[in-house]
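Participant: Some structures to go through are shown next.
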Structure 1
Amino acid sequence: MNRIGILCESLPLPLALRFALVYTVKKLLNSNASINYSQTGEDAVIRSLLDETLPGIYVDVGCHDPIRSSNTLSLYLHGWRGVNIDANPRLIDRFKKVRRRDVALCAAISDQEGEMIFHEFEDELVSTVSEETLPEWEGKWKKRGERVVKTRTLGSVLSENLAPGEEIGLLSVDVEGHDLNVLRSVDLDIFRPKLIVVEMHHVQLHHLQEHPVTCYLEDQGFRQIGYDTLNGYFVDARSERSGLHLP
């Protein structure tokens, strides 16, 4: 299917027309230019590692907004589809309206099923269930409120929404300090992404290999190939040449 067809199938018509105009102008002015939507260029890095023109599946935990600061929008606009998860119901409502081919679920993901307090900030990008991160965030951003949420494991969510054997091209995790708990909540032998992009806090570059996220994923058979701004990039070391553009 051509680009216009994908846009019309994937988005509400007014939004599809806006994106079609953007891509047409880009093609006319500079066909080699890239259009990025993520917060700090994560999708540009993802594009350098995965072939976004070959549609696949992504999982986006802490997906935030369907367009603003999205790690997966560029993939979606190239025919990919996925499962988007966030504990903020307002954001999930936006996903359901904008991304017609995706699954959007309002859930808090953790390695234990139970109840946690979801702390919401006026900047919805930084809302969190992490009690360790909360004091730092309260010193930087204005808090909107809090509420009790029931947690689910990522493994249970994926078991319900992916067919057996479906390959995950990208797992993106951005949950403001609770990221390792999310990774621990899924069996990475059963649901094994080609590429994991995960937010990593309190990183010391000269001790990157000692970071808890790095240690955990390397124990699971993933190799860290980079760190950029706030995110670590990990590839499946068991088949890292499969479908990836690696040096």
Structure 2
Amino acid sequence: MDLHLDEKLGEGYKSKSQKARVITETWTESNLYCPVCGSSHLMHCKVSSPVADFYCEHCHSEFEQKSENRVSLPKTLQGGAYSAMEARLKSEENPHLLILTYEDGKVNNLVMVPKHFFSMSVVEKRKPLKPTAKRAGWVGSHILLKDIPESGKIYIVKDGVEESPKMVLAKYIKTIPLKTTSLTSRGWLLDVLKCVERIPTKDFTLADVYAFISDLEKKHPGNSHINDKIRQQLQVLRDKGFIVFVGRGKYRKIVV
């Protein structure tokens, strides 16, 4: 994988965003394999697509790419219309997300976030545009990358170094049990997983997870049984192979 970008490709464009899009998407088409099935390359969506930028001919996975000229991953990304984002998350057609950061003509990071790691908990509604704006009343969104579990940020390139494709595929396969068609169930499962990941030690207790109750109340204001929900989701994470139950309110993380 050649991590250098061909910046000459942007010479025919005036807009910085257009330049960046052409340069980074050409790099992806030329260098990236499918991080879902391992097929040797991705195809660019030549026909105009409302969401996806790339697809895999082998497994038919679709990918949307967002790129930023910066060293590290951003904490948030600009999303589309809030209502459209909600509809996308409820659909099986929602693509996986590729986040590419670059600096001085070289790729620094490339991360895939599998589509089953998106829930409304990580989508922030923006204020409506002012009446004087061209699209007055339009409500946009932000994707809160900081709230996505680390398990769902699969590095393909990290700090300017390519990760092993075998390891990338293994990490994706590990996430497959988290797939669920229910957006509400997905939100709870991922939010509790994020809390577990924030605990600094490999071994932890139920009380350690209860320490995040206030955070979960903010994300799920309509639920008055947070403690019960936490215990339920810990059981689900155990069944899906992310943690093991040690006994008497004690758990252990499973690290891939």
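No lab work stands behind these numbers, since they all come straight from the coordinates. Computed from a predicted model, the values in this text were never measured in an experiment. Cβ atoms are built from the backbone, for glycine too; each structure is taken alone.
Participant: Identify which of structures 1, 2 gives the largest calculated value of distance in nm of label points 7 Å out along Cα→Cβ at positions 32 and 72.
Facilitator: By distance in nm of label points 7 Å out along Cα→Cβ at positions 32 and 72, the leading structure of 1, 2 is 1.
Participant: Also, quick follow-up: Comparing structures 1, 2 by volume of the Cα convex hull per residue in Å³, for residues 40-119 alone, which one has the largest value?
Facilitator: Top value of volume of the Cα convex hull per residue in Å³, for residues 40-119 alone, among 1, 2, belongs to structure 2.
Participant: Thinking only about volume of the Cα convex hull per residue in Å³, which of 1, 2 has the largest value?
Facilitator: Of structures 1, 2, the maximum of volume of the Cα convex hull per residue in Å³ occurs in 2.
Participant: Can I ask one more? Of the structures 1, 2, report the one carrying the highest value of distance in nm of label points 7 Å out along Cα→Cβ at positions 56 and 80.
Facilitator: Answer by largest value of distance in nm of label points 7 Å out along Cα→Cβ at positions 56 and 80: 2.
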